[in-house]
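Where a number appears in this text, it was derived from the coordinates with a stated rule and is not lab data. Fair warning: this is a prediction, and the values are worked out from it, not measured in the lab.
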Structure I
Amino acid sequence: MNRFEKLIRRLTLEEESPGVFVGGAGEGGVGGEARLFGGLVAAQAVSAAQRTVDDFPMHSLHAYFLRPGRPERDIAYHVTSMKDGRNFRSRRIEAWQGGDCIFQMITSFQRLEEGVAHQPQKPQVVAPETLPNRDQLKGRAHWQDMPVDVRMVTDITGSEARPAEQQLWIKANGEIPDDPAMHLALVVYASDRGLLDTAYRPHADKGANSGASLDHAMWFHEPPRFDHWLLYCTKGPVARSGRGLAFGHIYARDGTCVATAAQEGVLRIRQEG
């Protein structure tokens with residue numbers, strides 16, 4: 001079983017009891033690092049919430065990372081119905097490991113309807129097929145087996161100060177079940193890649209970043225498909241008080257803006273030793 005298949009399995013939660021869903025973690029989430037990846041927790045929480053709403057698509061989420069998760073333990077997601085209205089549904093999700101609540105999220109679902117429309121214009125960038133893979137550039141041994149294929153449009157963050165902007169293409173590195181809920185959960189998983197890195201780019205000459213996500217928010221303007229390339233355009237306009245703020249628009253290849261993300265996190269210069 002490759003890393004993508006493991007990710008699909010971890011996003012397919014088991015219902016332990018009404019409103020309680022259990023997701024596996026495993027070392028590094030799916031990434032091979034010795035810590036739990038925040039994108040995995042957010043994606044599993046989204047999967048749990050979607051299991052309780054089968055008639056409306058999710059349009060937004062707002063989440064806080066409360067404590068570091070332990071990669072070797074399963075996570076129980078407790079879903080509470082906050083509203084079941086005519087046009088909107090809302091759910092509160094708490095992620096628990098043992099006696100610790102490590103994560104909280106509020107999600108909102110809306111009945112599909114027609115309305116006015118406008119959006120930012122998708123930048124004209126180089127096609128993903130000709131661009132280098134981010135994990136390969138970072139020297140990761142199993143870069144071809146990573147669950148998300150990330151191709152860099154901008155240069156990768158190194159040891160030189162760069163503008164707080166990045167553009168990258170993202171796509172699932174495997175076959176996704178024909179389920180809109182799984183596509184959305186995978187986009188949430190991938191949205192945690194690169195946001196804090198973008199906010200740290202102007203300070204890369206000061207040393208390596210030691211950061212962690214504090215909160216994460218997303219708005220879905222169209223149901224996303226992750227079996228096609230999506231362009232993720234991120235900016236980090238503010239860093240102060242040991243924190244950085246970043247935003248990102250996610251575009252389909254045809255130019256449709258399918259989602260917007262925002263994240264604040266800890267930004268600290270890594271201290272040797």
Structure II
Amino acid sequence: MVDVHFDCTRCGNCCRSTKIPLTAHEAVDWLSDGNEVQVICEALPWAVDRSADDPEAARFKGRSFAALSDLLPIRVLVTLVANIPGDCPNLLPDLRCGVYERRPLVCQIYPAEVNPFVQLNKTMKACPEDAWASHHPLLMRDGKLVNADTRLKIDQWRAAEALEVVVKRQICSALQISDAAVAQEGFLIFTPPRDALLRTLDAALRGWYAVNDKLSAETPWRFVTDRSETAQRLSRSGAVVLSPNSSTAAMACEYIGFKRQAMASATG
């Protein structure tokens with residue numbers, strides 16, 4: 001494999017028109033600063049647990065919670081994201097980060113990947129070509145990160161994903177979110193009122209909600225998909241399925257479908 005060198009050129013490209021995944025604590029900070037956080041929901045049927053033999057399935061299971069879509073056992077993956085439709089609110093005129101010391105972990109990790117099953121692809125990154133010049137510090141060798149600090153931050157991110165599953169389940173319950181896209185096929189993106197999400201996050205992080213795994217299975221979830229064959233397959237399995245235009249979620253949501261060739265494995 002070719003060595004990958006990298007150094008930030010402070011172009012600001014990665015700070016524009018994006019959605020930045022956040023830990024729950026980062027989401028509290030982002031909301032407290034007056035910014036918008038969205039909730040992305042996706043799910044997979046889970047009638048048969050493949051996690052013992054499939055590393056990607058094990059990763060999905062570790063980041064998701066158990067639930068039911070009518071008769072079908074499923075697992076729901078929830079991601080909190082900073083919604084940045086234009087310039088990041090923390091991007092200064094000279095293209096420096098205004099919250100550099102407390103910027104989200106994903107920003108600190110970029111352009112490395114947090115998903116162990118996704119290889120870094122320079123063409124998929126927002127960085128200009130000169131950011132990858134060979135005279136820059138070595139980032140990867142033989143497909144492995146050589147930067148110890150980045151590896152540590154990736155470990156911190158993955159640990160937070162696993163630890164915050166209960167928090168995210170409680171957020172969905174409190175905000176009456178119970179629709180999800182089919183993982184690998186699309187995202188269902190909710191935009192809760194900022195104050196409501198901040199209160200809910202604070203309560204969940206303080207442990208004010210009861211923790212009971214049985215509750216997650218009792219909450220009825222619905223799949224949202226724009227693929228007729230997927231809808232038919234899920235319906236035959238006993239799930240509740242809606243088209244994006246027929247969703248009756250408690251709050252406004254947006255469905256984003258993936259191109260079929262773009263997704264071959266579990267998300268994130």
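Each of I, II could give relative contact order in percent (Cα under 8 Å, 6 or more apart), but the derived value 17 comes from I. If helix-only ellipticity at 222 nm (-39500 (n - 2.57) for each DSSP H run of 4 or more, over all residues; to 500) computes to -4500, which of I, II did it come from? Clearly, the read-out refers to I.
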